[in-house]
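S.K.: As structure tokens, here come the structures.
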Structure 1
Amino acid sequence: MQSSSKLFPVSLVSAELRGDLTEDVYRLKPNNSPDASVELALTRLGAADCPAPGRIPVILLHGSFSNRRFWYSPAGVGLGAYLARAGFDVWLAEMRGHGLSPRNRNYRLNTIADYARYDLPAIAAFVQEQTARIPHWMGHSMGGVTLAAASGGRYLDEHNAASLALFGSQVSKAMRLLKFPPVEWAGRCLLRRCKVISGSRLDRGPEDEPIGVAIETLRWHGLFGRFGDRLSDWWAGLPAVRIPVMAVSAKADQGDPVWACRKLFKQFGASGKQFIVLARSEGFSADYGHVEMLVSKPAALEVWPLAVAWLNQQHVEQPQGERLAG
């Protein structure tokens, strides 16, 4: 089968018309990481009555225990579908072993560092090849954390990211007990006994998570931990980021509280930044929660239009920066 890309093997798994939307599902095999078995599913959404050329590409990253359905339900509802109907070229990425992305050989040890260093640049390269534009990125929860890691590590920069939007994303809240090495070590030992962390068993979502991500998070919050990996200090790299950033937090989000989301936001060095708190005190209809900030009827009325306004603002302020040279 002929590849859909000149960069690396890409297969078009399906091309369907879903009501008023077009849905093309690609499977990428970048071969750019130590685990050569990695394949990534990427779903492209567009409005059937809106020609693809000229549309602004937006890549959406789901959070933990989730997949593309967070953005786009089988009924055609969600922020992804909303953006497609608004005229954007929407791409729904699914991380290794999530949704339509098969589990790679070393799935159990997958980390956010892998997503940031290998997977996001490959996804960006393919979207840029298909659209001849620099894409915008939006991530929820761990999806936003992955964007922060990729930008802090310079795996995403102004050459493959026109803007970043983080929803309910932070890296500062943690149990204080993790600062005691015996507690952190004990946590790692317990996790290593598991094959995966079950989202359904914990009532966190439809997907499992690899223990590698959990062990990585414990290391961040340990006594001498930092937001980064052995090769790069992502936190220290964020002040050098010049990509425009919007961060959205939810007042009733206990897991990823406003103060922690704000702390991550402030670490970015970009001048074009915007921080939003979804709370009654800020003029919204409710104090939103972690999931409800994007998946709820109130979100469809109040939050989704904010996403469109942000993207339109970036398109007006940097129209030339979105197009690739040549």
Structure 2
Amino acid sequence: MQWRHKDLLGLEELTAEEIDGILEQTRAFREVSQRTVKKVPALQGKTIVNLFLEPSTRTRASFELAAKRLSADIVNFQESSSSLAKGETLKDMARNIEALKVDCIVMRHASSGAPHLLARCVKASIINAGDGAHEHPTQALLDLFTIRDKIGKIEGLRVLFVGDITHSRVARSNIWGMSKFGAKVTVCGPRTLIPYDIGSLGVNVSHDLSSSIRECDVLYLLRIQHERQRRHLFPSNREYARFFGVNESLLNGARKNLLVLHPGPINRGVELSGDASEGPQSLILEQVTNGLAVRMAVLYLVSGSGES
């Protein structure tokens, strides 16, 4: 496909056709990880910077491994070991990094819109690896790929997101992506964790998990993000698990072919029990595997190698 953007900042700005092109490129790169020699020279000579200013395990590791599988050079930055800790501004830091002639900066930041700011300041391509409670585009891309790979389509599927919708960048990117492919999205959780205007995104709202779960094809569980909450929004984890936690017993009353997804990390016993996370309906580890291929595809396209 021909990629027409300098950056990947979110799914809101992409068309269904552009998202579909990324997913098709993902399928091609997934095959690379199944080879004996798991490396191709697609980005040889390119330099990728991982600028992670917020904690991450899966996303950071998969971007780093994706760059290495594509034969790119990779440099990792963290806030604690960067000049930001000395008072340098994000803009100045990015320009100094760009002066080293890097091609792409993969950025995670606690503030919504930080990657968009960087994209306006530097000529290097910016990939949003999660910005505040705004978007997490590569997570949504891997979720779309995982579901379509398993079911064969997105259109018409009933997808239920359960948990901390207010603070979830994963939910927002997925809502944009799945809606563009014709999925019917419902969000569910305590009233204190559901934005009052979420309906403007074209989703349904429920506060009754037991009834909603019986109607969905895909169950997507979200972590309670205590680190982004400025006050306690429900009495306790035990109380939350009682009304909105998913266990094997609850799944037994759902559709036979229900798929269970989670972006990680899982708070076992809160949003999801251990047996449910490892049950036959769970695609959580497949999400991780597919995340590597998605990030290979994104790096390849955004770096300019996907131009025709």
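We did not get these values from a lab; they are worked out from the coordinates using the rules stated. Because the structure is a prediction, the values reported are computed rather than measured. Cβ atoms are built from the backbone, for glycine too; each structure is taken alone.
S.K.: Thinking only about FRET efficiency 1/(1 + (r/R0)^6) of positions 9 and 201 (r between Cβ atoms, R0 = 25 Å, to 0.05), which of 1, 2 has the largest value?
M.R.: That would be structure 2.
S.K.: For volume of the Cα convex hull per residue in Å³, for residues 113-152 alone, the calculated result is 69, so let me know which of 1, 2 that is.
M.R.: Label of the source structure: 2.
S.K.: A value of -7500 was computed for helix-only ellipticity at 222 nm (-39500 (n - 2.57) for each DSSP H run of 4 or more, over all residues; to 500); which of 1, 2 is the source structure?
M.R.: Going through each structure in turn, the value belongs to 1.
S.K.: Which of 1, 2 yields 15 for relative contact order in percent (Cα under 8 Å, 6 or more apart), as computed?
M.R.: 1
S.K.: Okay, next question. Given a computed value of 27.0 for mean count of other Cβ atoms within 10 Å over residues 89-96, which structure among 1, 2 does it belong to?
M.R.: It was calculated from structure 1.
S.K.: Quick one: Rg/Rh (Cα atoms, Kirkwood Rh) came out at 0.94 when computed from one of 1, 2, so which one is it?
M.R.: 1
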